[in-house]
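Heads up, there are several structures right after this.
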Structure P
Amino acid sequence: MFELNKLTRENIKKLTPYSSARDEFSGEAKVFLDANENAIGSPVTKWYNRYPDPHQVKLKEAISQVKSVPANQIFLGNGSDECIDLLYRCFCEPGKSNVIICPPTYGMYEVSANINDVEIRKAALLDDFQLDLVHLENLVDENTRLIWICSPNNPTGNSFTRTDVEMVLNNFNSIVVVDEAYINFSRQKSFIQELVDYPNLVVMQTFSKAWGLAGLRLGMAFASPGIIDVLNKVKPPYNINQATQEIALKALEEVGQVNDMIKELVQMRAALKGVFEKIPFIEKVYPSDANFLLVKMKDARKVYEFLLTKGIVVRDRSNVKLCDDCLRITVGTEEENTELIEALCDWMVK
């Protein structure tokens, strides 16, 4: 049975969170003399001399409308990486707790575990890039606090079988994090709507991919109000800056345009896959529910280095488990994709 109070670290339960100046009043005001800001302003802009809303109320309300999730079940992080780090800091006891990842997968789960002195246990994916449920189950013990599931997965691009993820959720009494950074490029249903059924579920999404706002560093975590309260207790008071909040609010008004961009990228992904499959030295193009393709080829490292001479950067994943001789290639613009194909043709006749 899932018991959040037992999972939360004792020092976090006892923690008195920092109270910012803007936390200590309610209602509207027109003169702010509480936070020691520079009232005159800045030499470069008159807009950002005040601290941002520490609770991101307007932004969470807008996200709530788009995602159909109550605002009190939304946490916003300085990128998904902050969400990842806070989950470790809130629920994992350094030197005692362990977490499970399913490689090959997003590398920050392991990096953040090492930063926080938390043991990593690895349930490697099966050859078809699906979850190895038996191995995963065998790794769980009384000190397991988090299971990280990236779906669609990075770098493989595939989504995990939904019933497998549900199996983990139903049989694990600690927190299961489903990272859906690439969900907008997939036909798979998000797990966000399952929050009501799984109190141990955390779903992460981001503005970096489909929304095209990687430079803003804005990640989202959706969970029960209890989990969100713990994360809010630990986060820095002003972790989402004013410019990010404003631009994200504007983006949320353009859902139709974002959906059009997603359709275009998915179409280009399919077209790029078709071209890759006709290139003789490319051995396999894996199915993808993301905005990238994992491509297996002869001499992947040499191809990677050749592309660099052409000014084209892809991701060499050939040293990653199950990704031997693979490059991960992001879907670019039409012009970028054409330039890539021309470079690969040059390699072929080199």
Structure Q
Amino acid sequence: MGDLLLAYARHLPIRSKIEDTLADWGEVLHGMDVCADLALTARLRLKALALYRHGLRHNKLRILGEFPNIKVGDFFDNVETLAEYPAIFINPPFQQARTKERLSWSSGQVSMAAVFLSKLLEHVSSSTSVMAILPEVLRCGSRYTKFREHIASLGFGGNYTSHGRFDQHADVDVFSTLLSRDEFSGVWAPATRNHEQRVISDKFEVRIGTVVPHRAKNKGAWRKYICAKSVPLAAESFEPQSSIRFTGTVFDAPFIVLRRTSGPSDKRRSKPTTIFSDGPVAVENHLVVLLPKDRENGLSNCHAACRVLRNDRTQNYLNAQMRCRHLTKAVVENIPWSHND
């Protein structure tokens, strides 16, 4: 209903006459929506804002030709026309859907926000800037690595600002970005690592559990087994009680596990538990596995790593780097190694 245009229009200059203000705003403000009622509502709200800023009242607000550039139309049918603008501000749909068009960077169900943004950037001119409000999963989700690479391959770069949850009704974390042709800045690149600072991957090999329950074939040797439901959160230690038949990769204890499902609303995003076992352990794919590289001092290193993973600095790091609902291997590998807090 024109929220973005209204936010911008609050900063537009006004003229001495309301008619002149409406004419000026009508030339500057452009928009498009597939729903005619929403396009009309946006025009009505903009007119109401202009009246308010002039100190006028209108009990029977009507549109009499104002804002002719706010139209009914489909983004995908008009993307080439949109691309001619010098600046574009979009808040695309966030829902997951299967697109009719084959994508070079993904398949199956994908975020429509990624589809909208990539389609726009494929058509805009070299001088166009695009500002967007997007779900955090596009910035840091491992599934959208190829999407980010695609955006970079088009010559776009830009920083980002995380804003947390979209609003009280939409439980999704978002960020804003201003993208322009800049091959040097990178696309939403995380803070570069200080190579003098040790990180988790210096002492641990980070893996993802290899058991996918619905694909397990119940064949092979019996193995001790842990999953996200069976491992207690943030326990000092845990010894597996369950077993499964499994032919895939298993892990020798001691090692640490973290639950992959983790959101910024959690008080503690990393809740490590050290796993003990007298034999190899099969681990579900909803758990992140941290294997000590120094096996002789593996237990003491696990204890030290648990202190790192539980401290406030780690929680702040994760919230700064990973605002979506899953921890990735890369973000865990780069957790700073410091437990002096």
Structure R
Amino acid sequence: MIPKTMKACLLTAYNKLEIAEVPTPEPGPDEVLCRIRAVAICGTDPEIIKGNHAKKNWPPVFPFILGHEWAGEVISAGERVTEYKAGDRVAGEAHRGCGTCANCMTGHYTLCLNYGKSETGHRHYGFMVSGANCEYNVYSPKALHKIPDNLSFAHASLLDTAGVALHGIDMIGVSSGGTAAIWGPGPIGLCALQMIKGMGAARVIVVGRRHRLQVAGELGADFLVDYEKEDPVKRVLEITGGRGVDEIQECSGGANVLGQCVAALRKGGKINLIGFYDDPKVIFPPLTNLVMNEITVTGSRANPNVSDRALNMFAAGIVKGDKLISHVFPLEQYEKALDIFSNRKDGAIKVVIEP
């Protein structure tokens, strides 16, 4: 029996959270109602809470329910839904494009031209419409993916994180037998490390610091470069005999790392940028170097068209969810969980809420 009310963590104003009872949402004819079993905190969540994404209209209203990295089970389906039924175990994407604009029609639904226009069918769960920091939520079937039987809800909640890494890899590829590097061993960087190794890179160098750099070593990084102790460019060039690496996934969002990455690439190398950057502080490399060395620089947004592959990588053990999840809390302790995640306390990597 579906309760009429549910627990939810509400953002009632910037920097103000409240656990409250709210009405349980009802699915429309083209939606499903899901029970949220696990929801992971993302790096954008504390930034939204602090108001740092107000210009993006995240969130559009108060009170608002955040949370976009989640997994759970279908409770009921709308009358026109045929893909899912009650009892199906699913994980969700944050983006559901309108489906009809030029970008959506070519598969680029995270770049939907009708972004934020709910009347077109666009949804950005946890950003523009209600998210998963609650017991139940409604979703479009187009934002859902069935979970492999051997995958836990907690590990499946990392779909978004792993999908962002996989989409970034798809943007520039992996050189089989080559050498890749990752700047920033956060959750996305650690997923990228495992995927790149699984896709055939002979060596992966990870640039970072402290506990997360240590975890990268445990997950198979061939070389660890602590940027607090040594020059990362010099060290990468030493490792590669002066040639530079084939590809770099830049996952740190650091203002000074773009020049480092370009200097650490081989001629004809590629770099993909994943993080949000404090643009006024970014130090750009000499653009002539990009031209003369034919450096490819791409940006990647979110996780389009990769979710089933990412889930299969978890199920096959290519990506190890148990190494990524450091803490688990109930919904009532969301603020404690947020503090541990945001301030990287107690070796925090991914912090998961179980409503």
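Computing distance in nm of label points 7 Å out along Cα→Cβ at positions 60 and 308 for each of P, Q, R, which one ends up highest?
Going through P, Q, R one by one, distance in nm of label points 7 Å out along Cα→Cβ at positions 60 and 308 peaks for structure Q.
A value of 27, 53, 19, 1 was computed for P(r) over Cα pairs in 20 Å bins from 0, in percent; which of P, Q, R is the source structure?
This figure was derived from P.
Every number in this text was worked out from the coordinates using simple rules, so none of it is lab data. Note that the structure is predicted; figures quoted are calculated from it, not measured. Cβ atoms are built from the backbone, for glycine too; each structure is taken alone.
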